[in-house]
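**Q** Structures given as structure tokens follow.
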Structure I
Amino acid sequence: MVFTIFSTLFGKEVKRFFKVSIQTVMAPVLTSLLYMLIFGHALSDYVQVYPGVAYSAFLVPGLVMMTLMQNAFANSSSSLIQAKINGSIIFMLLSPASYAQIFFAYMLASVVRGIVVGIGVFIVTVFFIVPSMYSFLWVLFFGIGGAALLGTMGIVAGIWAEKYEHLSTFQNFMIMPATFLSGVFYSIHSLPEFWQGVSVFNPFFYLVDGFRYGFFGHSDVNPWTSLMIVSIFFCFFAVFTLHLLRKGYKLRF
């Protein structure tokens with residue numbers, strides 16, 4: 001019974017974004033391709049972040065992680081706000097699904113979407129340059145960790161938001177700036193000292209930096225430190241999200 005409830009909800013969420021894959025998968029892949037065309041070709045002859053690593057290669061892990069995080073967040077947040085607005089969330093609340101099953105179904109479906117889109121971005125970027133692979137395990141850990149963290153944050157945003165405008169505010173003023181300021185296009189060592197200090201408080205920076213370490217074996221922060229910080233943030237948001245679901249905050253009227 002427990003597995004059936006979870007697998008049904010998880011399957012629904014996965015099928016939901018695959019049904020509109022042109023919007024949920026192909027569109028972000030195309031956007032990343034444009035970033036690669038513009039930044040990679042325009043700056044590859046002028047910028048070198050790590051010794052022996054072309055800027056185009058440096059850019060690939062950042063674009064993959066950025067797109068992965070944004071789409072993991074969008075999956076859970078958009079699904080919840082849509083269910084709240086059209087009223088279909090009542091059927092989930094009336095079902096025997098526990099708040100833990102709801103959390104893991106939404107979070108893991110977000111991980112699936114994030115990983116699928118990330119793989120799509122990586123595939124199109126290898127037509128420009130093939131980055132090295134220093135450690136696939138680090139890539140896997142930070143890829144799944146990033147999707148899980150953003151999927152969990154998306155659940156929080158979906159619970160809090162009462163209409164699409166609220167969700168757009170959360171995404172445009174929190175998720176988007178934190179993503180672009182996470183070192184996707186640069187190393188934080190190239191920033192002024194003040195902004196380097198600001199960057200260390202951005203959890204997305206540790207995701208991008210650790211993910212990039214898996215490709216090149218170079219990073220601005222020790223990858224074990226990044227992994228620890230990401231794990232702490234995920235545990236915090238997971239516990240907080242489970243608490244909101246258990247209380248039925250803004251879900252039960």
Structure II
Amino acid sequence: MLTLVPTPIGNLEDITLRALRVLREADIIACEDTRTSSIFLRHYGIDKPLVSFHLHNENEKTPVLLEKLRNGENIAVISDAGTPGISDPGWILLKRAQDEGLDVDVLPGPSAVIPAVLLSGIAPQPFMFAGFPPEKSGERSNMLASLAEIHCTLCFYISPHKAEKHISSMLEVFGNRRASLVREVSKMFQEVIRGNLGEILDRVREGVKGELVLVVEGAGNDEEECDSWKVEAEKLFREGASVKDIVNELAGRASKNNVKRFILGL
């Protein structure tokens with residue numbers, strides 16, 4: 001049996017009883033970094049043979065692990081943190097095992113995406129997880145352009161040392177939409193930075209560390225826009241803000257024409 005087992009993304013208490021049982025019953029645990037996983041496993045008194053299984057050796061190790069599965073061994077796959085197979089190794093092995101009709105399972109458990117979406121303050125339904133943006137600027141621009149007209153909330157994993165470059169690309173393609181940068185989910189220094197892409201870019205330029213999830217509001221829908229912006233628009237108008245200032249303040253949350261029509265109708 002092959003089982004993908006989610007592990008804590010920060011707080012070691014975020015582990016299920018079922019996950020611990022599967023790890024204790026495994027013949028082999030395939031993990032990204034044996035040193036990192038050893039610390040986690042020792043914490044729970046689990047002593048099993050570990051096999052290094054990461055993005056750089058996944059294709060090489062997959063046939064070896066498949067052979068062990070064919071021989072009836074139980075293999076658990078874990079990543080350094082979170083659910084394997086999403087942005088970490090595991091998907092190729094899982095798919096190959098499925099194609100061969102071998103027994104496979106994926107346990108529910110920790111993932112940074114769901115907490116980040118809910119903490120963002122942006123509508124969680126529907127949302128789309130887009131993973132890490134491509135490193136090459138041309139590929140990144142094409143990927144973002146393909147998402148620009150999608151109405152659902154968009155979620156990205158962002159590397160700290162690439163955050164400024166990648167968020168700049170999003171600001172250029174998406175415009176100054178509402179967004180939240182959720183840092184270090186479930187860890188001691190968890191932080192949620194809410195605003196728009198421009199504000200988050202300014203914050204990132206000051207320096208940012210840790211695991212990052214960026215949640216970006218989807219493309220506006222003229223027919224079904226959320227009415228929450230109207231409350232803020234009316235408040236600003238009553239306080240004496242100009243139409244131009246109100247439009248700029250609500251950029252990314254509603255179209256300029258809709259804001260203008262609403263203000264002129266007050």
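**Q** Comparing percent of Cα pairs over 27 Å apart across structures I, II, which is largest?
**A** Numbers: I: 36; II: 49.
Checked I, II; max of percent of Cα pairs over 27 Å apart sits with II.
**Q** Where is FRET efficiency 1/(1 + (r/R0)^6) of positions 38 and 102 (r between Cβ atoms, R0 = 30 Å, to 0.05) largest, in which of I, II?
**A** Working: I: 0.15; II: 0.65.
Largest value of FRET efficiency 1/(1 + (r/R0)^6) of positions 38 and 102 (r between Cβ atoms, R0 = 30 Å, to 0.05): II.
**Q** Can I ask one more? Looking at mean count of other Cβ atoms within 10 Å over residues 30-37, point out which structure of I, II has the largest value.
**A** Details: I: 16.0; II: 19.5.
Checked I, II; max of mean count of other Cβ atoms within 10 Å over residues 30-37 sits with II.
**Q** Identify which of structures I, II gives the largest calculated value of relative contact order in percent (Cα under 8 Å, 6 or more apart). It would help to have the intermediate numbers written out before the result.
**A** On the way: I: 26; II: 18.
Largest value of relative contact order in percent (Cα under 8 Å, 6 or more apart): I.
**Q** Next up: One of I, II was used to compute helix-only ellipticity at 222 nm (-39500 (n - 2.57) for each DSSP H run of 4 or more, over all residues; to 500), and the result was -12000. Which label is that?
**A** Working: I: -23000; II: -12000.
Structure of origin is II.
Every number in this text was worked out from the coordinates using simple rules, so none of it is lab data. This structure is a prediction, so every number in the text was calculated from the model and none was measured. Cβ atoms are built from the backbone, for glycine too; each structure is taken alone.
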